[in-house]
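Derivation of every value follows stated rules applied to the coordinates shown; laboratory data play no part. Small disclaimer: the values here were computed from a predicted structure and weren't measured. Cβ atoms are built from the backbone, for glycine too; each structure is taken alone.
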Structure P
Amino acid sequence: MADWTLDELATSFVESGFWAQEALIATKELLDGEERLVVIEGNRRLAALKKLKDAVEGNATERKWKEIAADSNLPADFFDKIPYIEVTDRKAVSAFLGFRHVTGIKEWEPAEKAQFIAYLIEDENLTYEQVMRKIGSKTPTVRSHYIAYKLLLQMEDTSGEIAIDKIEDKFSVLYLSLRTAGVQSYLGIDIKAPPQDAAHPVPKDKEENLIRYARWMFGDHKTPPLFSDSRNIDKFGKVLQSADAVSYLEESDSPNFDFAMKKAGEDTEETYSLLTQAADNLEIAFSTLHMHTESPVVEKAAKRLGLHLVHLTSMFPALKAMVAEKIKA
């Protein structure tokens, strides 16, 4: 509740009332031996109502809630007439919830989507394809969310060897990493596994890899993650496809992501990009260079560049021969 902007909702209730078209959805369930109405859609609205009721009754401790209550002029029976729709059970509304929050306009966070998909598969015994049709998503997306969620649960069962609190808020990063062939291979995950085979996505003989993967991706209470930018997930996947890079990561006490990429040969693209930028900048500089040949600072920069170019020709024999031919000409 602390993470939700409940005060904004409460202010809306005070000013405009509780709109019937935003009715809560509830069903009767046994709780503590008593049949009670349980809200299954509209929990944020319900939480705001509870906070507002406390404030109106003089039980608020926060200044903003005291101010909302002081400005309110709610009807005496306001909290007795909250509109709700009663359904027979949770299954009766699961298609609506799925479309609204997984595919529709009020999307849940990735972990919440995955948890709901797991509910449909495990509690309603639906297949991936049936879930896809029910919530309006795509089958590969449904399958990936389910496997990622089961992987998170498997991590929670590692007896404290994985800092799960570092992962729970980064479920989207976990989900995205499973797209890479390197992560799938390193963890032994079959990303196309049917639900009955995905209960424990990582096989027993790969559980040590799972612990390492979690530490590299998310860090723990002693070490930071290998990288913090989620744009590096694909690069990390390629690193895990290199035996040399994996050996380096597994054997090093403080592995470095950039060095692991070099081990995997995955810094080629970056090196190419840097050289291309340098060549482009040099071409631009040549357009006005003849006007600054007397400038000491320009000459200093040119000397620095010249030394780099000499070193470059020593690294590429074909380039050295080409330069020699140019000089002769």
Structure Q
Amino acid sequence: MTRWTAAAAKAWYAARAWPLGCNFVPSTAVNQLAMWQAETFDPATIDRELGYAAGLGMNAVRVFLHDLLWRDDAAGLMGRIETFLTLADAHGIATLPVLFDSCWNPAPVAGPQSLPRPGVHNSAWVQSPGMAALADPSTRPRLEAYVVGVVGHFANDRRVLGWDIWNEPDNGPEVATRDAAMLAAKAMLVLPLLGEAFDWARATGPAQPLTSAIWSGDWSSLDQMTPIQRLQVERSDIVSFHNYDPADEFARRVGWLQAFDRPILCTEYLARPRGSTFAAIVPVAAATRVGLFSWGLVRGDTQTHLPWDSWDRPYVDRPAGMWFHDILDPDGTPYDAAEPGLLRAAAGL
């Protein structure tokens, strides 16, 4: 199998409704392991909150899987993915699964997950694979089995929008601490595995497109990109990116990516205090038909309504101010009463 042609990618995109959705974690899950493990999988909450998403006009959600879920209970994971896809489809929602992720805690452990740290944004999120597995060549067969097993099983499932191979592969704590040497060492491990992961997924012959979102730096040409970013763009059937900036910067980056002549998804945005709001971003994306996935839906255990700076100074002794991410309280009440109407109008409801 080879990468889709630009014409094939455009034809696939033209046949779909404009993707409008969110990154989905049920409010009762502190991270992706808690979302999917048998002991804490919560279909009742998932169903209710997917109903909220549909009520906002959303037709797609992005969800994060984890390699340890496959290692410890492959059959159970497949059954729970099937349950999720069934629930989402009943609400008219397609699913974009994420296979790997380089963000936050580099030492994931299966089993019971920690409680949220008071006042801290996304305090328990974990990387996949963790650094120990990333650095150990003996884990490759297991990681390959995970990718091939999941993608292959759902390769022709109309409920799957696409496959997000790796979330921000060049991110992690090293970025926040500006540890250049550690970041470079990590990139040397990630780059070959990222390419292999694309190959493993592609080999199953999926009817859905593959992608991996670029998120930082200058994308005005391939020459300006890092090796990881070039691999992401050159292997993706549809181009995807993340942006938490105001409308002018969002539009500038869309302009850069339009040069690659492929459909575009923004698979992360919405940071209200930074100017990345629905009112600012949705009209720009709708005008250019860039698919949109905001971060978060219901305020819950991930605490992503709190700002990023809470990692350095938790919001336990002062008000956090404007919600950073997320849209609704657990009972479905919107943080901003104007936002649901804006989203529904964009969706044509």
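Can you tell which of P, Q yields 4.0 when distance in nm of label points 7 Å out along Cα→Cβ at positions 78 and 110 is derived from it?
Details: P: 4.0; Q: 1.6.
It was calculated from structure P.
When helix-only ellipticity at 222 nm (-39500 (n - 2.57) for each DSSP H run of 4 or more, over all residues; to 500) is calculated, the result is -12000; to which of the structures P, Q does this value belong?
Numbers: P: -17000; Q: -12000.
Going label by label, the one that fits is Q.
Tell me which structure, out of P, Q, gives 1.05 once Cα Rg over 2.2 N^0.38 Å, for residues 86-277 alone is calculated.
Derived from Q, not from the others.
Out of P, Q, which structure matches 153 when volume of the Cα convex hull per residue in Å³, for residues 14-117 alone is calculated? Let's see the in-between values first.
Details: P: 153; Q: 118.
Structure P accounts for this read-out.
On relative contact order in percent (Cα under 8 Å, 6 or more apart), which of the structures labelled P, Q is highest?
Values: P: 10; Q: 22.
The structure with the largest value is Q.
Can you tell which of P, Q yields 15.9 when mean projected area of the Cα convex hull in nm² is derived from it? Walk me through the numbers on the way to the answer.
Numbers: P: 29.2; Q: 15.9.
Checking each candidate, the match is Q.
For mean count of other Cβ atoms within 10 Å over residues 142-149, find whichever of P, Q sits highest and give me its label. Write down the numbers at each step before the final one.
Numbers: P: 24.4; Q: 18.9.
Structure P comes out on top.
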